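Colleague: Got some structures for you, see below.
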Structure 1
């Protein structure tokens, strides 16, 4: 699992960044995303950030990519709505 969090001051750039990250994972909070941890996904995200976004960052902008191993991911404590995010949904018609 990867956690990506960002603080980007430019609204248009921040919106584009968010849409790009959503291709690879899901939003946990406004500027925090969870991605599947695979070398390919990380490589793709890094390339897109490096080429499409980094040239436009201001000195106050930041992006953090935090890898979480399976053992640590199993220790995550979820509360509120987050409790149901890991549950499978079965629909009957």
Structure 2
């Protein structure tokens, strides 16, 4: 997926990434774009924030950004989420091919 295709928007001090979560999936993976959001599948259940934590771990590893720089800023209990990434601009966020 080309970097320009990522649904990113800047804010002072970082950027936001629009996500669509699929908890209880068969495996943890980034599955492309769906309806203008990055589809992220995780095996964790959507209970007690487990799926949200799994999403942050997966994206941290995939993007090479510390998990401490990321937070789910909206949609904690929804499938549609916004991930705030602090200290990185949209031009710095690239998914490896």
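Colleague: If FRET efficiency 1/(1 + (r/R0)^6) of positions 14 and 46 (r between Cβ atoms, R0 = 30 Å, to 0.05) is calculated from each of 1, 2, which structure is the one that comes out at 0.75?
Modeller: The correct label is 2.
Colleague: Still on this structure, I have one more. Quick one: distance in nm of label points 7 Å out along Cα→Cβ at positions 6 and 54 came out at 1.4 when computed from one of 1, 2, so which one is it?
Modeller: Clearly, the read-out refers to 1.
Colleague: Another question about this same structure. Quick check for you: by distance in nm of label points 7 Å out along Cα→Cβ at positions 22 and 62, which of 1, 2 is greatest?
Modeller: For this comparison of distance in nm of label points 7 Å out along Cα→Cβ at positions 22 and 62, the top structure is 1.
Colleague: Can you tell which of 1, 2 yields 41 when relative contact order in percent (Cα under 8 Å, 6 or more apart) is derived from it?
Modeller: This figure was derived from 1.
Colleague: Using the calculated result -8000 for helix-only ellipticity at 222 nm (-39500 (n - 2.57) for each DSSP H run of 4 or more, over all residues; to 500), pick out the matching structure from 1, 2.
Modeller: 1
Colleague: Matching task: 3, 15, 27, 29, 19, 7, 1, 0 is the computed value of P(r) over Cα pairs in 5 Å bins from 0, in percent. Pick the structure from 1, 2.
Modeller: The value was obtained from structure 2.
Laboratory data are not the source of any read-out in this text; all were calculated from the coordinates shown. Bear in mind that the values here come from a model prediction, so they are computed numbers and not experimental data. Cβ atoms are built from the backbone, for glycine too; each structure is taken alone.
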